[in-house]
Structure 1
Amino acid sequence: MASDSHEDAQKALVSFVIERVLLNVGQLALDEVGHRLYEKHRCYFSDCLQNPQYLREVLEELFGDSYKSITIEIRKRLDELQDQKPISNFLGVILK
């Protein structure tokens with residue numbers, strides 16, 4: 001049970017960070033990424049911890065090579081948590 005709440009906290013944190021970084025790009029970016037994640041993969045930002053490839057794919061489609069600056073900003077904001085395996089796995093996929 002405790003690991004479920006820890007996992008839920010990680011999912012919520014990753015979702016929050018993704019949304020904040022995209023909001024810094026603009027409301028339209030946040031809305032479009034969220035829309036495409038759902039349309040293509042039936043997932044939400046909170047599902048990205050388990051499915052980081054979906055986020056990476058959508059970011060790359062929408063932003064081209066500029067997606068890298070978004071993923072680098074996500075990494076910076078999650079930097080202190082990189083020692084946690086789910087987060088390090090997530091970052092490893094989105095930063096490819």
Structure 2
Amino acid sequence: MNYYYQYPGYPPIPQPRNGLGTAGFVLGLVSIVFSVLPLYLWALAYPLGTIGLVLASVGVSYARRRVATNGGLATAGVVLSSISLVFALLMTVIVTAQ
């Protein structure tokens with residue numbers, strides 16, 4: 001006999017759903033690492049940062065429309081991707097000025 005009773009009507013807690021925002025955050029984090037590396041590895045920050053910026057921006061858009069649940073991670077992805085693109089641009093200026 002089962003003595004435990006679950007009350008009906010309580011929906012399950014939704015899991016965070018924002019794969020694009022998460023992917024944008026990860027790409028932004030990786031591109032920020034590549035943007036400060038020497039030996040022309042900073043050039044990899046351009047495509048990674050651009051793709052991360054696009055994915056994270058779409059993730060922020062989904063979070064604003066309440067389609068996704070973790071908009072903070074997507075916003076962090078936008079910030080990290082933007083910073084990495086700025087660092088990569090600075091590295092380009094420094095290297096070409098020499």
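Descriptive notes on the structure:
- Between structures 1, 2, the calculation of relative contact order in percent (Cα under 8 Å, 6 or more apart) yields its largest number for 2.
- For helix-only ellipticity at 222 nm (-39500 (n - 2.57) for each DSSP H run of 4 or more, over all residues; to 500) computed as -22500, the structure of 1, 2 it came from: 2
- Looking at Rg/Rh (Cα atoms, Kirkwood Rh) for structures 1, 2, the greatest value goes to 2.
- Ranked by distance in nm of label points 7 Å out along Cα→Cβ at positions 36 and 68, structures 1, 2 are topped by 2, which has the highest value.
- Structure responsible for 23.1, with mean count of other Cβ atoms within 10 Å over residues 20-27 calculated and labels 1, 2 on offer: 2
Just so you know, all these numbers are worked out from the coordinates, no wet-lab data involved. No experiment lies behind these values; they were computed from the predicted model shown. Cβ atoms are built from the backbone, for glycine too; each structure is taken alone.
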